[in-house]
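So, here's a batch of structures to check.
What follows draws every value from the coordinates through simple rules; no lab data is involved. Worth saying up front: this structure is predicted, and the values here are computed from it rather than measured. Cβ atoms are built from the backbone, for glycine too; each structure is taken alone.
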Structure P
Amino acid sequence: MGAKAAVTQLRLVAFDVAHAVGASQDGARVETTTLLPGGGVFAVSVRRTGDTFRVSDDGMATNALLTLMTHDLAPADYRRGREIADGAGLSFDDEAFFVGNVSSNQLQAAVAYVADAGRAWVDAVLERRSRRLERDLVHGVADRLKARFPMAHIEVEGELMGASTKTHRFDLVMSLPGGRFAAFQTVSPVSTSIAATHLKFYDLLMAHPKWPREAVVERYSAWRADDLAVMSQVASHVRDMDQPWRDLDTLLAN
C-alpha cells in the first residue's frame with residue numbers, strides 16, 4: 001500500500017471510529033498496525049467526551065510487559081514512559097498512555113501516536129531490563145566457569161574474528177587446549193539481543209566450526225520455542241542459568 005492510500009485508509013478509519021463512538025456509550029476499540037513484541041496487535045480505545053474524544057491504550061502497554069514477565073518496573077521505567085508521552089504530546093499516568101480533547105479529524109493522528117508511544121515504552125523497558133539481566137548473567141557465568149576451571153584464562157568482553165574478518169566482542173572468551181576458544185554470550189528474549197547474538201555466532205561458526213559457542217539465557221521458560229530454535233541454529237548449546245551445567249568438560253574436547 002502506498003503512502004497516499006495508507007493516509008486515505010486512516011482517514012476512513014477515523015471517520016468510522018467517530019461514528020461508532022457516537023453510537024455507543026462505551027466507545028470503540030481500534031486495532032492498529034502497530035505490533036507488540038510477541039506479535040500481538042496494539043489496540044486503543046476511543047471514547048466521546050462531549051464534542052471531542054479521548055484516546056487511550058487503557059494500560060495495554062503495561063499489560064504487554066506483564067505478559068512478558070516484566071513485573072519489576074522501576075522508577076526509571078515510569079520516567080521513560082513520561083518522557084515518551086511528553087515527546088508525542090500525550091499523557092502517561094504510570095499505567096496508560098492517553099490524550100484528550102481530540103477532534104474527529106485528529107483521531108487518525110491520536111490513535112497512531114498513542115499506539116506508537118505504547119510500543120516505544122514496551123521496547124525501552126525490555127531493552128533496559130535486558131541490559132541489566134545480561135550484566136547479572138555475565139557475572140554468574142564467569143563465577144561458574146572459574147569454579148569448574150580455576151586455572152583457565154577467561155577474558156571479559158573478549159574479541160574473536162569471524163569468517164567475514166569482522167571482529168566480534170563476546171561477554172566471555174575462555175582459552176581452550178589446541179589454540180581454540182569458547183565464546184559465551186548472554187542473550188535475552190528480545191529481538192535486538194537475539195539478532196546480535198545470532199550474527200556473531202554465525203560468523204564465528206563459519207570461521208571456526210569446532211570452537212564452542214555458548215548462548216546463556218536466564219531461564220528457558222521466558223523464551224518462545226521458535227526463538228530458542230533460532231538460537232540453537234548457531235549455538236553449540238543454549239544454556240539455562242537456572243540449570244546445572246554438567247557437560248562443561250566437553251568444552252575441553254577437540
Structure Q
Amino acid sequence: MNPRCSFPRRLLLASVLVAGLAPQPVLAAWRACQGTTVARPAPLPGGEPVAVPQNTLGCRHGVSLKVGDATLWRCQVVPADDGDLPEGTPPYAFLIDRPDRERITLPDDLMAGRFTAFEVITADLDGDGKPEQVLAAWNGQGNGLGVNRWTIRVFDRDWKLLGAFEDVSDWGTSSLVRAPQGRRGCDVAVTAFVDSVNRRGVQGISFRARFHRLAGGRMEVATDRPMRQRRYDRAFERQRAAHFRRGQEERGDPGAWLARAPAVPVVTD
C-alpha cells in the first residue's frame with residue numbers, strides 16, 4: 001500500500017462509517033385517521049347555484065352544506081352594479097351561519113364555478129375527545145402536471161379558527177393521518193410539489209408532505225414526525241394519473257402515494 005494514500009483512505013472509510021451510524025429520521029406508519037366523518041354538498045339541481053341569504057359582502061349565489069347546527073355557504077361575490085369588485089374584496093367567500101351567533105365570513109377562490117368542490121371532515125385532532133372540523137376547499141387546477149390547489153382551515157367545534165394552510169397540493173381524505181405512536185389524535189399532511197435533486201445530482205420535482213398537529217389550541221409543525229418526500233418519476237406519474245382516471249377529479253391520495261416514501265428531516269420555517 002502506498003503510505004501516502006493510507007491516511008486519506010482511512011479517513012474516507014471512517015466518514016462512511018460515521019454517516020452510517022448517524023441517527024436517521026424514524027419513518028412513522030401512514031395510518032388513516034380513525035373516527036372521522038366527511039360532509040360534502042349535494043350536487044346542484046340542474047348544475048346551477050342557488051340564491052344565498054342576504055349578506056353585507058355581496059354574495060348572491062352558491063351552494064350550502066349543513067354540518068351539525070351550522071350552515072356553510074360557498075358563494076360568489078357580485079358587485080351591486082355588476083361592475084368591478086372593490087379593492088380587497090374576494091371574488092368568492094364562505095359564510096358560516098349558526099343559530100344566535102355572529103356570521104363567520106372567509107375569503108375564497110374558485111375555478112370554473114365548481115362550488116361543490118369542498119368538504120368538512122370532523123376528527124379529533126389532539127385526542128382530547130372533542131372533535132375538530134377541517135374545511136378543505138378546492139380552489140383550482142394548474143397547467144402542466146394538473147396540480148389541484150386547496151385551502152385547508154382547521155376549526156374547533158365552535159368554529160373558532162385554529163390554523164389555515166393555503167396552496168395545498170392534491171389534498172385527499174388520506175391527508176388526515178393518525179398521530180405517531182405515543183401521541184393521541186391525528187395530524188394534517190400539508191402537501192406540495194417542490195424542487196429537488198436526486199442522488200445523481202439531477203434536478204427535478206418531488207411530492208412532499210409536512211405534518212402539522214394541534215397543540216395548545218393551535219396548529220403547529222409536528223416536530224416528532226419527519227416529512228415524507230417522493231421523487232415525481234415515471235412510476236409516480238403513472239400511479240397518480242391512474243388515480244385521477246378513476247373519477248377523482250380534484251382529490252388526490254397522498255397516503256397511497258407517500259406510504260413508502262423516504263423520511264426527510266422536519267423543516268420548521
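Hey, Rg and Dmax of the Cα atoms in Å, for residues 136-231 alone derived from one of P, Q reads 14.8, 51; which structure?
Derived from Q, not from the others.
Give the label, chosen from P, Q, of the structure having the highest value of mean count of other Cβ atoms within 10 Å over residues 40-47. Numbers along the way, then the final one.
Numbers: P: 19.1; Q: 11.1.
Sorting by mean count of other Cβ atoms within 10 Å over residues 40-47 in descending order puts P first.
By the measure distance in nm of label points 7 Å out along Cα→Cβ at positions 96 and 184, tell me the structure among P, Q with the highest figure.
Max of distance in nm of label points 7 Å out along Cα→Cβ at positions 96 and 184: P.
If helix-only ellipticity at 222 nm (-39500 (n - 2.57) for each DSSP H run of 4 or more, over all residues; to 500) comes out at -14500 when worked out from the coordinates, which of P, Q was used?
P
If you rank structures P, Q by volume of the Cα convex hull per residue in Å³, which sits at the top with the largest value?
Q
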